[in-house]
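Peer 1: Next up, some structures in structure tokens.
Quick note: the coordinates plus some simple rules give every number you see, no bench work behind them. All values reported here derive from a predicted model rather than from experimental measurement. Cβ atoms are built from the backbone, for glycine too; each structure is taken alone.
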Structure 1
Amino acid sequence: MAKIDAFFKLMNEQGASDLHMVSGSQPILRIRGEMERIKYKELENDELKSMLYEIAPEDKVKVFEETGDVDFAYEIPGLARYRANFFQQKWGVGAVFREIPSRILTVDELGLPQVCKKFAMLQKGLLLVTGPTGSGKSTTLAAIVDYANKNRKDHILTIEDPIEFVHKSQSCVVNHREVGLHTKGFGAALRGALREDPDIILVGEMRDLETIQLALEAASTGHLVFGTLHTQSATKTVDRVVDVFPANQQAQIRTTLSEALKGVVAQNLFKRIDKKGRCAALEVMVVTYAASNLIREAKTPQLTSVMQTGRKLGMQTLDDAIIELLNKKWISPEEAYDKSIDKKRFVPYLSSPPPEF
């Protein structure tokens, strides 16, 4: 057993999402969104480096020493998988580990909108799950893929850096590819994917022009593509995809996106005040004929009104979802105000409104 495994076991017992180990500091756990120090001595650089190198593959150690940071996955059988990031900082080496549960929670267990099941059963197109870092995008996407895995008879191919949730083939055949280990990059893997007879392609992160372009191409040629982006709302997601492309291509990309995009799920996590834990507020946009026209005509701000009038189709705005959580008294008015889009709607809930209101 690796020396660092004791910290992972403690992390699991405490229900922490992340473990921070940095030279010159005690180890720290993120529990329900807040950082809590572990009662342990300050980590010295050489001691920490030895603990980290014990679990890292040789090729990853080499990349880390050449570049100063590296990502990979580490697994303790019977406990969990961990997404690891090593980095160099002022006092020496540092590492952050995110726990990926071995059991994938279902759409119903997570309390996700039922429209997520419909997204899983689409025949083609692009579905984007978005939100800030640590907002639970991977967990939501895993639940959608899990539903497809159980209810379709297709080939699911995931391209991730590193592999996070591991899906065992059920009604579908599932193949996982890790960037750096099984393929050189997202672009190369996506180009190869089109020759691997996939029905569903999961792209772990659409982070650059090439990946977004290839994902759009795959979605436009009869594949169902799931991807993640770091954006806060459905409207900003559309703009982010378009803005990645050079100005002279953007009109064409809007047209392609208007036809390929089938839905956006934008989410944010909130700390619960009624009990220990966190809950998610989700914005859901289903791309209807009206939404498609607005995307094509560069009228993305008007997509909010489409979501407000599309509740029968499973749509909702982020602010409406936050207000629902507020009315249940699950979250604090202050956090609701802080993470909302239209701040004015949340001022009446605050005990001391900001000066500008």
Structure 2
Amino acid sequence: MNTVTPRIFVAATRQDEGKTTTCLGLYHALNSRFKSIGYIKPVGQRFTEVNGLQIDEDSLLMEKTYNVRVPLEDMSPITVGAEFTRRFIEAPDTSLLEKKLIQSFDRAAWEKDFVIVEGSGHAGVGSVFNLSNARVARLLKCPAIIVTRGGIGAPFDEVALNLSLFQKEGVPVVGVILNKVIPSKRDALIDISRKSFARLGLNVLAVVPIQDELRHPTVRQIARAVRSEFLYGSRMGGRRVQRIMVGAMSSRNAISYIEPGTLLITPGDRDDLILASLLEVVLNKDHAHVVGILLTGNDPPSENLMRLMQKIRTPILRTPLGTYEAAAEIHSMTVKTEVEDADKIQLIQELIKKHLDIETLLANCKPLQ
């Protein structure tokens, strides 16, 4: 196994804390220091089909963003499908999985100056098939960093819990990244977090302020979340949704609630609300506040209104879900960074490069012995 190339394992205290965001930003920050950087996500849970292969979505994002020059099947060697865990429990044998991970890592590290290894969830994820994040980090001889949310009490407790599993596997944790920090609290949090995590022997590598732009989904992402179809305007599915407005009022009152980046959710038979929203689009043209309309239920708009929607440049979606059910689905959805999100990726790159203590990180990235 490769025991020379510097590497880091990016872990977190839970899902959706910012591992992929960190990896995207870290890769960009390292580009100015290294000629060639590898990336691998050893165990993936969210995947898509690419040329007959199950490839983790984050691996695909990294490849398309940076042209990593590592075979996709090695960037995403193990994906956990619906029956994966059941099959392992019935025939528990980790040896083949471990061999596959090591071989893929070696390919990811081939002729590279640095390798980023992205974990999946908290330190214990994967324990059911003997490949927890902590164990994988040990197997690939990676020191680790832990990404957690902003705050004082709960983040410290969660990091301490994850740290114990890494320590059990003999994996040193370089430090922590506090992510999604409320900007007004960032300065105060920097000092107190350094003092707090020093008690665990950990460096605070970054305190990254939350950016609203990163939390805003596109119309296309919402369409997938509520299992809807585009009736019209699919080419404009990349518009950012900043606000959800549920059409449960008169059209006269609804107009006053329309703000920039509004997606209207309304039953398909509320012709008055739909017409009022379309009128706002027509009157304001390129500066319209309505970025899309989601029609709910099984009752379609009138034929005249359907013809009008076809002529107006704005995304129109239809879902069989009820209005409040659709709104709840949108409210609970996780907004992931996607390949098409060039604006978000650039913002992530700038954020991590600005706030990350890269020198401390690089001083602790030697392969484990």
Structure 3
Amino acid sequence: MSEMTPKERTEAYFRGEEVDRLPCRLMFEETAALYAGISTKEYYFNADKMLEVERYTVKELGAESVGINVTLRGMGEALGSQMGYSDTRASYLLEPVLKDYKMLENMKVVNPYEDGRLPIILKALGKIKKELGDEVNVGSGVAGPISAACMVRGVNNIMKDFIRDKENLHKLLDFMVECNLAYIKAVYEEYGLVCGIGDPLSSENLISPIQFKEVVEPYLRKTIDGIYKITGQKPSLHICGKTKSIWPILGDMNISTFSVDNCEDLEELKRVMGSKVCIIGNIDPVSVIRNGTVDDVYNSVKSCIEKAADSPKGYMIASGCDIPSGAPMENIKAVVDATKKYSSGIRLGRKS
């Protein structure tokens, strides 16, 4: 079978047709800029540099999907939090804007065309879709409400609020949903693109399953349902870290795919969620892709395919989380090459 474009492959795969290989996602965030020889600080404030980085990941690294996400820091900045910027790593929180919940009463929902770096991201998405949209899948993304809230209120304060001030925390999370949906609506109305969700603070490493169900789930679900209402399409969801105890809840949400961290087992995930959503994952981005050998990458990809390629709603190869800077180029490229080797001529729900 001749090699398909990423867009052709994904569309044919989910129609149930035989494809040349499994879809494959290389998960990058801001540090992808470093591979293209661009500092992260320069990347953050220049739409043309954002396009240059996405072009590079497609042409040189084999990425099959591109786009610029509004990370948890990006939404916090748009609302007034102070961020620090480095040439070689992701931005970081210096000072959260919401020091007292009384301030929330006067905070306005973000305007994607005016606030923070959101206008730059919107401009970049238009450029990326125009140049790369016929070949690869283009999208954007937002942080889940609890994750975005941490860059408005501060992580330590949010953790305290789970115990001491749930009432105001609920108000903040509802506000973050509104901010997310304002951006999501702009992206869809301008370019017809659908936003996915990344939600690292929903991890069991940070909050208990009870806290997730009582405080986080209602607002994550509201964001997911809001995306579906705006776009008519179900979004993707990625949560870092341990998530096993909340899989049954996630499986009942209105999502198209769930991307799982490498600390969890794909075969177990397939048994719980495979009949409900497409699952994505979960090569170790640090031990294997950054610190391992090409053979390590091949072995990990093979193991992932053996465990999950027959998942009923589909499976995509990906790293368990973002690929960090410093990963050898040959290891990154090996993810795609190994996927070709071990999933040639595959169909949805089958291992071969």
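Peer 1: If you work out percent of Cα pairs over 14 Å apart, for residues 147-194 alone for 1, 2, 3, which one comes out largest? Write out the running numbers ahead of the final one.
Peer 2: Working: 1: 49; 2: 52; 3: 56.
For this comparison of percent of Cα pairs over 14 Å apart, for residues 147-194 alone, the top structure is 3.
Peer 1: While we're here: A value of 3.0 was derived for distance in nm of label points 7 Å out along Cα→Cβ at positions 27 and 99; which structure in 1, 2, 3 was it taken from?
Peer 2: 2
Peer 1: Still on this structure, I have one more. So if we calculate mean projected area of the Cα convex hull in nm², for residues 123-234 alone for every structure here (1, 2, 3), which label has the highest result? Display every interim value, and only then the final one.
Peer 2: Values: 1: 6.4; 2: 10.0; 3: 7.5.
Top value of mean projected area of the Cα convex hull in nm², for residues 123-234 alone, among 1, 2, 3, belongs to structure 2.
Peer 1: Could I ask something else about it? Compute distance in nm of label points 7 Å out along Cα→Cβ at positions 115 and 251 for each of 1, 2, 3 and report the one that scores greatest.
Peer 2: With respect to distance in nm of label points 7 Å out along Cα→Cβ at positions 115 and 251, the highest-scoring structure among 1, 2, 3 is 2.
Peer 1: Work out Cα Rg over 2.2 N^0.38 Å, for residues 179-290 alone for each of structures 1, 2, 3, then name the structure with the largest result. Walk me through the intermediate numbers first.
Peer 2: Working: 1: 1.21; 2: 1.55; 3: 1.09.
Largest value of Cα Rg over 2.2 N^0.38 Å, for residues 179-290 alone: 2.
Peer 1: One of 1, 2, 3 was used to calculate semi-axes √(5λ) of the Cα gyration tensor in Å, giving 31, 23, 19; which?
Peer 2: Working: 1: 33, 28, 19; 2: 42, 23, 19; 3: 31, 23, 19.
This value belongs to structure 3.
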